[in-house]
1. Name the one structure among I, II, III that helix-only ellipticity at 222 nm (-39500 (n - 2.57) for each DSSP H run of 4 or more, over all residues; to 500) of -22000 was derived from.
2. One of I, II, III was used to compute distance in nm of label points 7 Å out along Cα→Cβ at positions 324 and 348, and the result was 2.2. Which label is that?
3. Name the one structure among I, II, III that Cα extents along the principal axes in Å of 71, 56, 38 was derived from.
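Rule-based calculations on the coordinates, nothing more; no lab input. Quick caveat, the model's predicted, so the values are computed rather than measured. Cβ atoms are built from the backbone, for glycine too; each structure is taken alone.
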Structure I
Amino acid sequence: MRYCDLTLAYTDTSGGIRTYIDQKRRWIAENSDDEHVLIIPGDHDRSSQTGRLRTIELNSPLIPGCKPYRFFWRPDKVRHALEQSAPDRIELGSFFVEPWAAFRYRDECHQQGRRCLVSAYFHTDIAHAYVGAPLRRFLVDGVEEISTTLAAWGNRLTEVAENGAEASFGQIFGRCDLTFAATAAQAARVAEYGVSGTEVVPLGVDLSQFSPERRSMAWRQQHGIGDNEVLLLYCGRLDSEKAVSLLINAFERLPEEAGFRLLLMGEGPLRQELEARAQQLPRLRVLHYERDRAAYAQVMASADVYVTAGAYETFGLAVVEAQASGLPVVGVDAGALRERVAPDRGRLGPVGDAEAMATNIIQVAAQRQSLGAAARRHVLESGYGWDSTFRRLFSIYQHAGA
């Protein structure tokens, strides 16, 4: 069997989606005789092969304001890459130009008497995170103070645009043979797009790599963090979708004498803005994306509390990695965080409320050992291992193709 992932959400500094694909390719290489093809946009047309794993990059333009992400803009090139690599199963991780090339390729396979399936994995709530939320910030937030009428019109326009996006993406999901989501709540969200029958396949974590045993006092000393200081950590994309600026707003409200420090690790369009704020806050540091997974796991385990303010998580892979590392979590009461963070493992507060987040950080920091131990136990007991993820995923694929 030859599997294919077709997505624009895979770069050198990508987070959860890249981790999922990399782990899938490793699992295929180590546990099967199958092959895998990864088709992604790049700065040049190129193809490389390592054993049974092939990567095809198609020359594509950058997405404005989202460097280094690029978007497929020529469906004919995508279809040609599919024809040349000839996959039996295509999994879509993004939903713009590329699905239509995949559907056309599937139709051609069927005409030739070959069985080909196209699936979609709901990694990101696109209609909400990339249509509704940005428009609401632009058309509604702060407008109420000027005119309730304008704010009402802004809300109406936002709802129309988000509903239109749901209908558009729902049409794509509806043409797929299978749809996947990481949680039951996200499967229900796909149903709001008009598509039922979504298979729930939770993502995983390397439980041996992400462990409290990776904690390094030497690493803390190297970065000037005292034994009694409380290190707050965020790892992920530095952009408005993740509400990273709110983490700093909450951090500024913490009592300085309590010894809190905040570390933001990642890349994204807000990096310069965040670095500028770090110049004014000596207890705040912004580090670059860590490509070495072992080094990344060490950073996780060496922190004390994981913080995140993004309201649109569909699984929260970094959150699970933090919990596996023995960290409690402070987040917001939205998206997948509602399933990830129970009161015995951290605290959730209102979306967009820096004061409430600061209060929760203080409470969690005081109980970080017990809450962190409970978080690690939860991850172990829930079976969040990649082996479980891919045994379920490939079993569904095999039965669907029977």
Structure II
Amino acid sequence: MKIKLLSCAVILGLISGSVMAKEFVLIDNEKGIAKGNWSISDKDVSVKGKTFKVENTVLQGGKQQGSEVITISSGDFSIKLSPTRGMGILAVEGDGIRMGWDSPVDEVVNPANINLESRGGIGWLDGFNEMMVRCGFEWTGHAVAADGMMYTLHGRAANTPVSKLIVDIDENAPYTITVKGLIKENTFKKSNLETWASLSYVPGERSFTVHDVVTNQGDYTRDYQIIYHSNYGTPILGEGAQFIAPVKEISPFNDYAKLGLQDWTTYLGPTQGFDEMVFNVYPYANDKGQTQVMVASQDGTKGAGISFNVKQLPVLSLWKNTDTLKQGYVTGLEPGTSFAYPVTIEREQKRVRQLEPGQSATFTLVYSLLSDKKAVDTYKQQIKAIQGDRLTTVVEQPIAYE
């Protein structure tokens, strides 16, 4: 028997007691288990009144040779994630709307084909195409050489295949499906961080929960950072699309971003020569620390939202990359413990956290597909309720320089 941390829609249903679940181990490096191609559906576990399928596929050919992709589907709603790529979420689709984007990287690149230190430490970009990618956990941010090593762009988790992969399906309503993988960032004399990264989904819903627990398994205190780099392109993103959030303070990441302070809440259409523009955001939250942010199409008929707790993830990076479609037309809503400055700057500004030996840190985010005007308007009103009559401070100068 096991208790699960699930999306807000099912938490109340679990208060009365624990839930029986069927567990399927797809990968276990210690036991030599690697199921490869595998699938299960509602018919296989005698679920009543819900239809779903969970399928694991081993990809073939090119740079994605050997990469694995898990697809969770229920009706026309689907979630694709890759245990080979640190449990990153590749794309989410439902009601004819996609949460995700079109990167020039069009394969699920196996980390065996990536050199993180290439191009001055930005080799991470050779595999970057996910809807949500974990930037961390040992470090994150822009690449920098320090401490006798190269802190490569956005850390190692996204290019670390899981050592264990488990699919749980609750036997009682609402039949929550949970996929969880163990990410190990273990280096002799350096790091011994292990993260159980999970995604939970209730069949039929238009939201899902990401729940991660990172633990310092070593005997010494260690730094950790995380940015949940969550990325959206068309059809949600387009000319006149809106970023909506309860913002306490916003500042430009660098001098280039100062040019966008006048209209930081809106987006351009695909624009030749547009360089990436980033803003540092401190969000407001309710009295329990919960906040939520969203991007919505210009006509307000489609959007994507993220709910999180500022006690866990106190800052948000707003990334605008409204370049051409082929170059990668995308925006990033990125809750994190840190901004995207190099770890050296984040340490100086006291945003790098630490874990004592045996200590864990927990992160929970709820992602929502908003597929009609009513859903968009409701989410927007929830954000406005958090903001209330509190003002937004616009800081005109960057808080740091690389």
Structure III
Amino acid sequence: MTATGIDRTLRVVAGQLHDEIDDLVATMLVRMRDEAPDFDTASRPELADGLRGSCYGNIRVALEALGDDRQPPTHSPAEATDVARATARADIALEPLLHTYRIGHAVVLERFFALIEELDLSSMQRHSATLIGSKYLFAYVDRVVGEVSAEYGRECQRVSRSSIQRRVQLVRDVLAGADIDSTELGYRLEQEHLAVVATGPEADASLRDLARRLEGRLLTVAMTADTVWAWLGSAPRREGRTHHVELFTRARDRTRYAVGEPAWGISGFRRSHEQALAAHRVARHLPRLVTRYDDVALEAALLHDVPAARHFVDRELGPLTATDPRSRLLLETLDTYLRSGLNAAATAAVLHVSDRTVAYRIHGIEEALGRSVLSRSSELAAAVRVHRVLNA
């Protein structure tokens, strides 16, 4: 096989892999979750977002060269080095991060081999393309893993010399159940806490502005360049959570907030933070700037495992999740009917149709689902809410 023929073949395969990039990343993330459990993204949403971005960044850069000169890049994708720094700051060992690279490499390599097999090539041509392409993909991973490891080491050195890391460790100790001296933390634990996960380039400054308006204390921990864990401390207020949330909605920048519920003392410090993290898992799927745990508690519980949540939605709603106008109309009707307490007249009033039209649509829904709405009303209501988040 000529050099030109190999170039042409690898260019075709690189194009096909690029077209499948969403499926490749989805497969990687599922396998990373199952095969690299020590790289804990479930309790660290900022790492989950970074890992997803790193998968996309590495695939795009690798495929660009695969279809061209097959020379590993001089510098790793920015998303990859960002995750290396975030991993160091999260106090996760380097090996679990490198394990995710081995998994991602395996996913791409397996699909690369399959696509070569599907091409109309002679055995010699197939052997040549496979040998040269796989050699490049191994060289790419070696180069990136080397840079990622070096960046991880540099970040470990930076944070070990920093008082920020000391504060991060103290916060992690409190969250893990330890009792510490509040004076060392610089934030009083015996007060009311409102935990927040803020994301955006101006997250830290925005939180400080909110603390000034609340006239309360602020504790922040920067988990990544644009993700901040925070606690707003104050004496209990009569107006409670509504007062706090209204302040978030008045923020002038585009910072996004996932907000727990106000709670007292060290147990409240932990509980409000857990709620804020759960709200953040949901907020990543939504366009809104402020997501309160109290508004999305059900979605947060079900979205702890996104693949399982998707399976639940598909099982309960089936054909109603299709994107054609008829399916969307039936899903809207079902949602309104459930919110109206299974009252057809109230549903008709909301949708501005007749009672008969509602009855006709509910009959169509039950035919599509193969069971009555009444018998699965709780499950259907939950599935509609989760479907709305997943498809926001």
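1. Values: I: -13500; II: -2500; III: -22000.
That value comes from structure III.
2. The read-out comes from structure I.
3. I
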